[in-house]
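Since every read-out is calculated from the coordinates, none of them should be taken as a lab result. This structure is a prediction, so every number in the text was calculated from the model and none was measured. Cβ atoms are built from the backbone, for glycine too; each structure is taken alone.
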Structure P
Amino acid sequence: MSPLPAWVARERASASQPPLLARETLHVAGQPVGSVQRGLLEDLGLGNLRAMGIDIVQRGTGAWLQADAGNAATLALNRLAQVLRADGRCGPWRDEQIALRASTGACIATVERGAVRVLGIATEAVHLVGVAPDGRLWLQQRAANKSMYPGRWDTLMGGMVSAGDDLDTALARETWEEAGLRLERLQDLRYGGVFELNQPSDEGDGCGYIRERIHWYAATVPEGVVPDNQDGEVQGFALLPAAEVQAMAAQEQFTPEAALVWAAYWGW
């Protein structure tokens, strides 16, 4: 294995950072599922939240949502997301639900994607490395209107796992939406591995925290098969030699997640 490039060490250090300010653990149905920046709930007003059907009790360094798992917790969490949105403490609203899971993997409830960073909820994402038969690599450039890292380069596909997805369905859905490719058209599809991203987020006026497990895959894109974005979130694609992709990573032209996927793909 070649020596670890400086950009890989930089990206890995950035991917493992503590919160900027103290946070309290968020419990739903008795399970620790996230965290909120200390003082946020007081700013929103616990009494006001209770009047809206969002009953949260603070004990020690924790906040406990008083709602049973399932529909009750989902309703309360999405009401909380609406309050955060109205207060300017929410990420971009997506009308997409993300699952909150117990340590066993069981789904406790779901919540609007735009609130997951502010609530410190763990998420999962999938990325796909697209390799041409000659070894060149497919990249996508994110649309200029993306809320996070507009215009930066990414792997062929990268997306979050929604509440209704598992890893396989998320991989298939995102590959079609972002690259216009059906998995059946790809060759040698393989699971590469998983790594974690834990770092502060500027979502919610700086009170967010990212906790994400990123699963990456690789596949050969056959000769003559060209990606074609379907959802408007990609402004273009490029097919480049590995050396050029590595140079771009050293110049911080990729999203942090994509840079870490490339590092894992090359075995660093």
Structure Q
Amino acid sequence: MFKIGEFSKLSQVSIRMLRHYDKIDLLVPEKTDKFTGYRYYSAAQLIVINRIQELKKMGFSLNEIKDILKDYKDDDSFKSALKSRKSEIELGIEEMQNQVLLIENFVKRLEEVSIMKYNVNVKEMPERKVASLRKIIGSYPQEEELWNQIRSEIAPQNPKFSNPSYRVAIYRDEEYKETNPDIEIQIAVDGDYKDTQNVKFINVSPMKVASVMMKGGYEQIGEVNATVVNWVQDNNYEFAGDMFSIYHVGPAETKNQDELVTEICFPIKKK
């Protein structure tokens, strides 16, 4: 048996911390003298205290360590807890890497602000016939699946696409949805074709839009939207329909985000 001072030196854990571990029932002394109150620790508890310190360095909280030691049956159960913690750390690293990338991109945009100021243009979108597919999807990145579906469904009719083809994605929700957005995609065609199970061929009326040509990744959307909103207010317009994107160079053409070219459009009318 070792007195608390001796055990502190051997374990390299302060007396204050040992008393705290005792208080929270993480490491209770093997024996406490009922007359003097002296705490005594066993040699076996040196192994336990070393394990506690190792788990702390791995990022486990004291409550988590307490649960691990309480449920400890064999090395397999201990390894399971460690593997679970490893997965949490790896997920955290991935999230932090994404945050670093977002910071780098934002700093890059701030450095290039004089070059990449967004210009708002008023243009007339012409009347056109389009193949239209509207669906609620799991998340925005799944929009690519809609484009694959529309192509496969109309392919048997060998449609002739207009020039320009106006590959459009319209965001139909009344609010921003983190999941399950309602998206309609359209592509302009020449000629008459039969509707398929999910694709409708419809006529789209001409409309006036405020548009911004955006080069690069979609993380700029917030800044583009703010630019258009301020322009609309300053020029005595109001919004007159759902925002939509026209893909001039989209994910189907390039995997390099810097090469993407997207036209962000807002239908407008004079107040």
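So here's what we get for this one:
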read-out: Origin of the derived value -7500 (helix-only ellipticity at 222 nm (-39500 (n - 2.57) for each DSSP H run of 4 or more, over all residues; to 500); candidates P, Q); value: P
read-out: When distance in nm of label points 7 Å out along Cα→Cβ at positions 48 and 248 is computed for each of P, Q, the largest belongs to; value: Q
read-out: With FRET efficiency 1/(1 + (r/R0)^6) of positions 64 and 216 (r between Cβ atoms, R0 = 41 Å, to 0.05) derived as 0.70, matching label from P, Q; value: P
read-out: Which entry (P, Q) yields the derived value 24.4 for Kirkwood radius over Cα pairs in Å; value: Q
read-out: Test item: distance in nm of label points 7 Å out along Cα→Cβ at positions 8 and 240 calculated as 8.0, pick one of P, Q; value: Q
read-out: Given 8.6 for distance in nm of label points 7 Å out along Cα→Cβ at positions 40 and 200, calculated: source structure among P, Q; value: Q
read-out: Among P, Q, which structure scores highest (criterion: distance in nm of label points 7 Å out along Cα→Cβ at positions 24 and 136); value: P
read-out: If log10 I(q)/I(0) by the Debye sum over Cα atoms at q = 0.10, 0.17, 0.19 Å⁻¹, for residues 16-151 alone is computed and equals -0.68, -1.07, -1.16, the structure in P, Q; value: Q
read-out: Read-out distance in nm of label points 7 Å out along Cα→Cβ at positions 192 and 208, computed value 2.3, structure in P, Q; value: P
read-out: Value 15, calculated as relative contact order in percent (Cα under 8 Å, 6 or more apart), assigned to which of P, Q; value: Q
read-out: Among P, Q, which structure scores highest (criterion: distance in nm of label points 7 Å out along Cα→Cβ at positions 56 and 168); value: Q
